[in-house]
1. The value 14 for relative contact order in percent (Cα under 8 Å, 6 or more apart) was derived from one model only; which of I, II is it?
2. Out of I, II, which one gives 5.0 for distance in nm of label points 7 Å out along Cα→Cβ at positions 19 and 91 as computed from the coordinates?
3. Comparing I, II, where is distance in nm of label points 7 Å out along Cα→Cβ at positions 27 and 59 highest?
4. Comparing structures I, II by volume of the Cα convex hull per residue in Å³, which one has the largest value?
5. To test your reading of the models, identify which of I, II gives 5.7 for distance in nm of label points 7 Å out along Cα→Cβ at positions 51 and 75 when calculated.
6. Can you spot which of I, II the value 3.9 was calculated from, given it is distance in nm of label points 7 Å out along Cα→Cβ at positions 11 and 99?
7. Can you spot which of I, II the value -8000 was calculated from, given it is helix-only ellipticity at 222 nm (-39500 (n - 2.57) for each DSSP H run of 4 or more, over all residues; to 500)?
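Nothing in this text is a laboratory measurement; each read-out follows from the coordinates by a stated rule. The structure displayed is predicted, hence computed values, not measured ones. Cβ atoms are built from the backbone, for glycine too; each structure is taken alone.
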Structure I
Amino acid sequence: MHELAVTQSILDIALKHAGGRAVRQIHLVIGQFSSIVDDSVQFYWDIIAQGTLAEGAQLCFERIPGEMRCSGCGHVFRPSGESFICPACGGSAVQVSKGREFYMDSIDVA
């Protein structure tokens, strides 16, 4: 349900930066480990953008794959499945180094 608040923020930011012009596209970058669900954002977008200068704007989602960094050996890897074990040393002390991103990359206006 947090996607509603996130989508409202996307709309607010887009309208603010569009400077009174119609918004055509919004490019969003979403990391694999973020909790944002594309379909939910799109669902709420179609509802809350109605009657605004962003009505009908296309949301473009770019997904960033996750990466982990082993605290033991420093190896950087992409986890496979749900295993976060370092493939280089077998260590389990790992940190997310990429994949938590969520930001608006660009806005296309008329």
Structure II
Amino acid sequence: MSTWADKHAHAGLTAYGSDTVLPTSVAECPVHIEGTVSAIHELEEPKLLAVEVAVTAVRVMPDVRLEGHPNRIDPDRWRPLVMSFLQFYGLGERVHPSRLASIDEELYR
């Protein structure tokens, strides 16, 4: 059986120690969120669950942060990879402005 270090090396990635969880994170990931399961909710459909996660640590590379805001990510600099129906997709350009974006983000705290 291979180890996590072997899997990182095989993928050409660098293992990076996590702060609050056991699995190793990947140094090349610009945004890393650690969390623990705080609740599992059974939904009405059989075998359908909603998993509630408590975020325990967040690591963000400086080059994707919004300039002048140390706690915000610049959505024009971060291009996450999304898996949808077993296929990988990137994000394209914004389609139109968001009304939610006009609200001061500090009000959400």
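1. Structure II accounts for this read-out.
2. Only one of I, II returns 5.0 for distance in nm of label points 7 Å out along Cα→Cβ at positions 19 and 91, namely I.
3. Max of distance in nm of label points 7 Å out along Cα→Cβ at positions 27 and 59: I.
4. That would be structure II.
5. I
6. II
7. I
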